[in-house]
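Undergrad: Take a look at these structures.
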Structure 1
Amino acid sequence: MFIRQFEYLLALEKERHFGRAAESCHVSQPSLSSGINQLEEELGVRIILRHHRFMGFTQEGERVIEWSKRLLADQKGMVDDLAVMRNNLSGSLRIGAMPMSSPVLPIINKIFSNQFPFIQFNIQFVGSDTLIKQLNNFEIDVGITYIEEIKKNKYQKTKLYTENLSLMIPEGFLPSDKTQITWKEASKLPLCLLPAFMKEREVMDQAFDDVNCKPEPKLECNSIFQLAFHVMHGAIATIVPSGFCSANDAFPGTREIPLMKPLISKPVGLIWQNVNPPLSMPNALSEVLMNAHDEINDAMKY
């Protein structure tokens, strides 16, 4: 058995097509098929359902997929661990982040890259359920999310900063002397928000529920930047992490007003798999960011 065979298998799981899987692995389709066939022979089980084309995985194949993810994660962990010992960490750092964490990501990139310049960041914006699933499947190295409810026995976590929420509005949408707004007042405005299934939206809905309000958003989108562009071009408001406009400096003609009554403060941090031996890439990231705690918090106070 070779590592490459398991990589072929996971590529096929992702692409659901032999040709695309082979292309993603930079090999010919016959080479990919041959590698998977050899794996089936060595394991003594049929992994793939075939009928001239890919039809899915057998029950045994699904189990092999699970083990393949673990094997490749362990292999990556070993390589990362040795690189840390040589102070030469490199490769890809895969981050799953909630959309509201957008302002902190460039700061994390800058701080970590200063110490490990050969790291390539791969960032995906995902909902909390998808983030946890990807962590469990070793599809990402770390997650950035609210950490209050994260179980310590399964995941390790490091707090990065505390998030407060503001209402983002077009200039002239409200009187210029309006410097803060309650959730009850905000509920009466035309809103565009993140989808209801996302954790950040759950936090917002809970705040509205606390003041006995249930606004109906005019638009929902899983991109905080798309929501901000709608605010910039229309008579509509959205909810963003405080300092979002200042951090991006990309939305002229808008401003933020802090949301009060209730004041929402949520700890945001890193989470990663609590396994033995420890995963070197997430541990290295956590250590660097903990040492830069003051820098991160100063940068997030706009």
Structure 2
Amino acid sequence: MNRQLRLHPRQVEAFRGIMLTGSITLAAQMMNVTQPAVSRLIRDFEIAVDLRLFDRDGRRLVARAEAIRLYREVERFYLGLDHIGAIADDIRGSRGMRLRIAAMPALAASCLPEILSGLMGAQPDVSVVFDVESTDHICDMITNHHYDLGFVFGSPRHAGLPAQPLATTHAVVAMRRDHPLAALPGITPRDLVAYRLLLPGRKTPVRQSFDTILAQAGLSPATLMETSMANCCSFAARGDGVAISDPVTVDARGELVTRLFTPEIEISYVAIRPPQAPGFLLADEIIDKAKAWLGARLPGASSR
């Protein structure tokens, strides 16, 4: 798309004033107009370029990544309003962007390949780095700005990071169709302990909740295997035990059946971003698509 936008110099001047001063009040003083006039100019400018340039934080405007990129061009081509419109088109299409994403295996094997494939088809100028890591590792790397966007299980490790819930559901017990427990409508701790349990790592929130439930019931498993949730499901499919897992990981293994575990263990899927990093349009789009994907496959889940 290569539209020539009809921009007004005063709109650009208001945008430049806010980027220079960080304040509607100071921008209004620079332009010798009222604060409401600057607010209207900024609103009209965002409509004209078809970009959300600022996040509203009370009375403050916080510049997004799109605003920072556009501002560089405004400074360089301050008198070239037609060129500014062309740059806005590029930003809206995310042309020339390099996006670094990390996801835990549950979403890396299912949800995100589908979303990223569509993204790369629609926006061939976007470069993508896509890594598969554990929730803990992703949280550490996001904290240090090594990724732009991370998809993790809800965990105390992401406390303090900008986070957006995608879906909340509950752990399930997964097994082969011919396993004795498949005949039960639901599974309790006492049902499980006679069989080999395939459990996620002991530092994961699911495992910690499961261990607490067993301890409160005074139970311990006869035998267990500790590995990733994806591996738990793989071994369950081979008939090596019963897995405690999230529903998305199990869904990737069509030969398994699931039963609800009681008492419930909550599992949440969360998108996280680096601290104090500006938001940007492409990340918002990917997050929205991930939320829709999970909502369609987990009909009983919430997105709180």
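Coordinate-derived values only; no laboratory data. These numbers come from a predicted model, not from an experiment. Cβ atoms are built from the backbone, for glycine too; each structure is taken alone.
Undergrad: Quick check: 16.9 is what I get for mean count of other Cβ atoms within 10 Å over residues 30-37, calculated from one of 1, 2. Which structure matches?
TA: On the way: 1: 16.9; 2: 13.6.
The read-out comes from structure 1.
Undergrad: Compare distance in nm of label points 7 Å out along Cα→Cβ at positions 150 and 198 across structures 1, 2 and report the one with the greatest value. Walk me through the numbers on the way to the answer.
TA: Details: 1: 1.9; 2: 2.7.
Going through 1, 2 one by one, distance in nm of label points 7 Å out along Cα→Cβ at positions 150 and 198 peaks for structure 2.
Undergrad: Next question. Taking mean count of other Cβ atoms within 10 Å over residues 6-13 from the coordinates of each of 1, 2, which one would give 15.9?
TA: 2
Undergrad: From 1, 2, which structure was distance in nm of label points 7 Å out along Cα→Cβ at positions 262 and 286 = 2.8 calculated on?
TA: Numbers: 1: 2.8; 2: 4.0.
Working through the options, I get structure 1.
Undergrad: The value 0.45 for FRET efficiency 1/(1 + (r/R0)^6) of positions 22 and 110 (r between Cβ atoms, R0 = 41 Å, to 0.05) was derived from one model only; which of 1, 2 is it? Before the final figure, lay out each step's value.
TA: On the way: 1: 0.65; 2: 0.45.
That value comes from structure 2.
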